[in-house]
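Enquirer: Heads up, there are several structures right after this.
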Structure I
Amino acid sequence: MRDIVRGQVFLPGDDGFEQAAAPWAVGVRQQVVAVAEAADADDVAALVRYARRAGLTVTAQPSGHGASGDVDGMILLRTARLDEVAVDPVERVVRAGAGTRWGQVLAATGKHGLAGLAGSSPAVSVAGFVTGGGLSWFGRKHGWAADSVRALEIVDAGGERVRVTARSDADLFWALRGGGGDYGIITSVELDLYEVPGLYGGRIAWPAARTGEVFEAFLAITADAPRELSLWLNRMAPPPPAPATVGIDVTFLGEADAAEELLARLAAIGGSLSDSRGPMNVADLGAIAAEPIDPSPMLARTELLTELPVDALAGAELAPLLNLQVRHLGGALAEERPDGGAGGALVEPYLLYLLGLRLPHLAEAVRGKQAALVAQLGEVVSGRKPYTFLAPGESAAQAFPAEAAARLARIKRERDPGGVVRANFPIHETGGAQRG
């Protein structure tokens, strides 16, 4: 392997192997046979050809976000060095390498008054985000991030470098945009950019005693919010002695006066502890949620909700969880697009995200609390999960309706019958989202 890969190769027993094999989520184990850090796309192709000859499987992780731990005996490919960013402001398109992070893209596009459909974290790779669909701050206005992909450069299961577009290979183009990374290894992606004539955003937080009022305001605002407005509600329960709080994260594609008029119900609550809302630059989008950049022992569970049960979510005891987050979806995300990717229409209007710590003395209790809260919600839990929110132990089948899952499985059989390439959450023959 070292003879054919110009980047660095780590084998078990090498200094640095354990660090190279570790994913972003501390506590998820990856028992791989080697870690290869590709120097460029040619390295990726050479490694895939090597794996095919040797009867091995390659799994790619630019940053290690979204790792499932289900990679025993595989070669772990790191593509962090493929981090080029090229912006064409006239065509409104950005070309990003497989290792490029959203923070890099936003910094480059923001200079031109443009933005891609980024999510909450600037540290997540663009390629991984769009491969799993990508729920963006601007998704209510523009849909899945994956649906803004114009073209992808990949290495297929035969080790060939291929450019994939809607015209060159409609099936593969559909699968790569939201169907996971099971059909080839992305080396770069080209994305549509969108004008940002104005951007308003930030976070407002209150003492936990205001939780009921904040939930009621959140429900009222999201009931008829314009597509330019995105709200995420957070119940934060840090370890004592830090106080519990409730807050709203917001972005609005427009001017501050219009945003504040839409959010008047929040201002009426009063007694806020902090309020960072205001006009902002695209490059600073990641500061709203302020998620950890460094590897962290996070243990999360995500569900999609058909309605918002305010009493259950506002009154639930959170410990030992750190955060209960509700994201408002809908808008363009709920629409079926003829030219869209594998994610299809996301008809559920809310996403529930339950976060705790993956620590030996806490993990079992965290999972128990997550399960108990979900069970309490009953039929409002749809059973579907966005692909990029899948957690270890969950299945790609939970991310897709049965028809889409069957199509993805067929494409996998046709393009990679030997299983040379494997995603964090691979596609299987059976499945489709089931009611939970």
Structure II
Amino acid sequence: MTFDELRATARGAVLVPGDAGFDAAAQPWNIAVAQPVAAVVEAADADDVAAVVSFAARTGIQVATQPTGHGATGGLDAAILLRTGRLNAVEIDADRRIATVGAGAQWGAVQAAAVAHGLTGLAGSNPVVGVTGYTVGGGFAWFGRKYGWASDAVRAFEIVDATGARRRVDAGSDPDLFWALRGGGGDFAVVTGLEFDLFPLARVYGGRVMWPADRTAEVFALFQRLTAAAPDELSLWFNRVQLPGAPAMVGLDAAWVGAIEAGREMLAVLDTIDGAIADTRGELSVAEIGAITAEPTDPSPAVSRAALLTGLDAAGLESVLAEPVAPLMAIQIRHLGGALARTRDGGGARGAATAPYLLYLLGLGLPHLIDSVRARQDAILEALGSQATGGLPVTFLSGSNTVADAFDAAALTRLRAVKKAQDPQSVLRANFPVNR
């Protein structure tokens, strides 16, 4: 297939295999994932997006959209990979507490703009993650226990539909599509911009405390005790970490969104465990929350798995707590609950998370490690049995999952009906197609 028509129409670059820069443009964030696409289009604006989708609809080729490349799963053979990273405008309406951002905006830029007005978006833990993919996948924010899912904070989407038409979608114009885009993933339209609520918050108290691995039982017991009665203002994550060439460690990540002194007092209980080897607790701007976990901000190879946990009972936890972390790098348990567990009137497809915890298992996606990493992940989930359940945010699905691991039967049926109505020819392909 020739892409000369697109080259003549699009203002942004249209790259095919063999072109300079094609390999870099086609590479996803997770470099362990292969994307043998037919072409990459680096859209300059929403008109470029419309031209790409119109071309695809006429020629029968699929379009996969990746603003930053996070969440890629492969399976894009012969598709057009549409990059929307250049659509990265950020505007803050401080009086109305609304952010208007382009599809390529990253959370770090949004937070930096919002905090100047004493406001925050519902950002996650990494400042280079794109707002769009994160939000249409649900958006599990550091502040989610207080304010809910990022997807439910959306007021409107600017989209290009599967015919190539540009549209604005909100609760009044197309309630079914608006519902699906708020947490159902990117299988229904190409999002070129979003409007979402901001919240009055400029400073938080939080950080990471790490101990030697022999403190694991004590740290986990404290995690259980704190999360059993945590106010919505507190988010707490438990971590077992085994980095290559370093000793095993155990730690807690925390963020408190109430009064700073109250957070300092709440988290002073961490001092009751002796022997901390690192402690970054302190007052932070909401633009600095990425420092809590200090996650990589450059592409890397990874293999991840996740599950919601119905509780932290003894059954199955030996595999999580007592057995070696390796060949994984991290075993993490995040506390949910709070506003994440409450159904919001007019909420989106994400819905409430009834399970109180999320388990996240991460390993390096290097060729000589992949099989052992996956085997360890499988063993942990098997040991947890029915304590590990579905209902995951779309952003936590991995290559071994389908959307059935994210939604109940009723929500999945509705999502498939929206897909059929909006994109009957499956011109658009998300990382996790709703019909897979």
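Enquirer: When distance in nm of label points 7 Å out along Cα→Cβ at positions 138 and 298 is calculated, the result is 2.2; to which of the structures I, II does this value belong? Present the calculation step by step, with values, prior to reporting the outcome.
Expert: Numbers: I: 2.2; II: 3.1.
Among I, II, the structure yielding 2.2 for distance in nm of label points 7 Å out along Cα→Cβ at positions 138 and 298 is I.
Enquirer: Volume of the Cα convex hull per residue in Å³, for residues 266-329 alone computed as 196: which structure among I, II?
Expert: II
Enquirer: Further, regarding this structure: Quick check for you: by FRET efficiency 1/(1 + (r/R0)^6) of positions 218 and 378 (r between Cβ atoms, R0 = 35 Å, to 0.05), which of I, II is greatest? Present the calculation step by step, with values, prior to reporting the outcome.
Expert: Details: I: 0.95; II: 0.75.
Structure I comes out on top.
Enquirer: When distance in nm of label points 7 Å out along Cα→Cβ at positions 66 and 362 is calculated, the result is 1.8; to which of the structures I, II does this value belong? Please list the in-between numbers first.
Expert: Working: I: 2.5; II: 1.8.
That value comes from structure II.
Laboratory data are not the source of any read-out in this text; all were calculated from the coordinates shown. Because the structure is a prediction, the values reported are computed rather than measured. Cβ atoms are built from the backbone, for glycine too; each structure is taken alone.
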